[in-house]
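Enquirer: The data blocks that follow each hold one structure.
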Structure 1
Amino acid sequence: MSTSTSFYSSNELSTLGFKALGNNVLISRFARFYGIENMEIGSNVRIDDFCILSGKIKLGSYIHISAYCALYGQYGIELEDYTGLSPRCTLFSASDDFSGEHMISPMVPKNLTNVQGGKLTLERFTQVGANTIILPNVTLSEGSVIGAMSLVKQNTKAWMVYAGVPAKFIKHRQNNILKLFNKDKL
């Protein structure tokens, strides 16, 4: 399959049923969407092979979601402009209760489960390293970066690098991106 046919065409994308869809959007034919009518995609967005997007998801502009990523947006996931996910990242906006007090499975009646969560937000200029998991109700603040194979359970602070299980502060990050961003806007 050539590159030109491995992504949906603009005409095909317009018929898939997204809530909103910008320009210059490249979505692999091998990506899967559940609840597509609840998904908004900005401009200049690329979603690679074998990604799963489910639930309420809002993608800004200039975003790349690498292969094998999964976004489970039952309580909402938002990726603001200029964010990116490296391969095999998993973002959860909801989680089952594993205490043993409730059952676990989407196939079990809801009155027997205790799914909880909250919106997950990646503010602009954030990047997430490969094989990272982000748990519900977390905000990655502007310009923060998460190292590969991390587990993010808490909010991050702006322009800092985090890594590990659980993710911890590693070092400050330069914010020269803002100068490039403002220069481009002129």
Structure 2
Amino acid sequence: MRSKITAPLVAALILLAGSAFTFIAAQNWNIADGYSVGFTSDDASGIFKGLKGTVAFDEQNPGASKFDVTVDVASINTGNGLQNKHARSDEWFDAAKYPVIHFSSRQVVKAGNAYEVTGDLDIHGVKKQVVIPFNFQKAAAGGVFTGKFTVNRNDYNLGKPGGDVGEVIKIDLSVPVSK
């Protein structure tokens, strides 16, 4: 009698333990054309192109999600050729030495009706942890990530402290994705 009860119980425990360690993979998304990585301050504004990376996101299980993306620094466009050249110079982004801005997530969580991703933002050789609130609007075969956050350019040694450009830079993201 004891072995009849023990065998199913042991099998159930093994199945339960095995399922607890099953990795649930998030949906991999491809970054589609039409994305926008915009920035504004009191004195300068523009966009970056050259967004690449890995986007794995699951609305139902945000903890399984992962973002690892780069932006080509040389792709900066302020609408002014001279200003673009200055922004790429060693006084600002130093695109020759630091060719990409890199973001790698550590954690993605649901935050009300939206989400928050915490990760490392590496600009100009300085890595800082940031929290980026974002929304995801699912569409037929894809979706769009949108988010807004700010960075202090002095935290990343961009330009001279004070100077002609405001210290707080607003970042506005819109990233369409497809499966």
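Bear in mind that the values in this text are calculations on the coordinates, not laboratory data. The model shown is predicted, which means the values in this text are computed figures rather than measured ones. Cβ atoms are built from the backbone, for glycine too; each structure is taken alone.
Enquirer: Mean count of other Cβ atoms within 10 Å over residues 70-77 was computed and gave 20.9; which structure, 1, 2, did it come from?
Expert: Label of the originating structure: 1.
Enquirer: Assign the value 43, 17, 14, calculated as semi-axes √(5λ) of the Cα gyration tensor in Å, to the correct structure from 1, 2.
Expert: Source structure: 2.
Enquirer: Given that helix-only ellipticity at 222 nm (-39500 (n - 2.57) for each DSSP H run of 4 or more, over all residues; to 500), derived from a single structure, equals -2000, which label among 1, 2 identifies that structure?
Expert: 1
Enquirer: Another question, if that's okay. Comparing relative contact order in percent (Cα under 8 Å, 6 or more apart) across structures 1, 2, which is largest?
Expert: 2
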